[in-house]
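Any read-out appearing in this document is the output of simple, stated calculations on the displayed coordinates, not a laboratory observation. Just so we're clear, the structure is a prediction, and the values are computed from it rather than from any experiment. Cβ atoms are built from the backbone, for glycine too; each structure is taken alone.
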Structure 1
Amino acid sequence: MTPPKQTGSKEASPRAKGKRILIVEDERPLAHALELKFHHEGFETHIAMDGEEALKEAGSGAYDVILLDLIMPRMDGFTFMQEMKGKGVQIPTIVLSNLGQDEDKVRAKELGAVAYYVKSNTPIMEIVKQVQTILS
């Protein structure tokens, strides 16, 4: 006889199982909110607080998706994407920025961003859905 299913515990999405996300965000409250939401959805996450740390982490860890801020200390997101491109590292990257100018969006896409969201206009669940779409 199988034990009854517990209520209140959410099973991880099959798409999330074992999938790793690198969150590159220097605003701690937002980084923490993203981490909590993605953990709740069954993803593994790692937070990098600046572009240099992210570059080391992306090169050493196996990540399925990168969530990337553009304005950060030590190395901005554009430089991070240029470095990744130069090293031949191809990990789907979603830009989360407060920069909403068209030229910033175009530049990010040219450097390989698969999606671009303005943080102040985007609910976290929309970002989760975008990640799930990329990984499906």
Structure 2
Amino acid sequence: MAVKVLDSWALMAFLEDEPAAEEVEKLLIKAEAGSHRLLLSVVNWGEIYYSIMRQVSQEVAEAKARDIAALPIEIVPVGPDLALVRQAASYKATRKMSYADCFAAALAKLRNAELVTGDEEFKQVEKDLPGIMWLRR
């Protein structure tokens, strides 16, 4: 079964009904049908939560967290195996990327999965990943 990793940009586009929301919704429908698995690093989940909390409120962040929990997305923890952290740290040390984005890239690399994003920051690691599904902005 194909595996895809959502970064926070992709899921935020869906939650905020931005232009890429339709493409993300199609991925969610296919995941629900069992066509592929969708993964999200817990670090990227946290980035979504704090971004909504800063921009709107904690109450809205909690509501969006419940929405995410209802979606066919597997939240991937950081440990206890440190391979994910080690790969993310390596990206952070060698690229100009946010730490949360480094976790999405590391998860895609380690799970041999396509990364789903519209964030051009990932162009720095594009050749290192199995593939990137570029969403429109």
message: Among 1, 2, considering only distance in nm of label points 7 Å out along Cα→Cβ at positions 29 and 125, which has the greatest calculated value?
response: 2
- prompt: If we compute distance in nm of label points 7 Å out along Cα→Cβ at positions 21 and 77 for structures 1, 2, which one ends up with the highest value?
  reply: 2
- request: Compute distance in nm of label points 7 Å out along Cα→Cβ at positions 45 and 93 for each of 1, 2 and report the one that scores greatest.
  value: 2
query: Upon calculation of relative contact order in percent (Cα under 8 Å, 6 or more apart) from the atomic coordinates, which of the structures 1, 2 produces 22?
result: 1
query: Given that Kirkwood radius over Cα pairs in Å, derived from a single structure, equals 14.9, which label among 1, 2 identifies that structure?
result: 2
query: Hey, helix-only ellipticity at 222 nm (-39500 (n - 2.57) for each DSSP H run of 4 or more, over all residues; to 500) derived from one of 1, 2 reads -15500; which structure?
result: 2
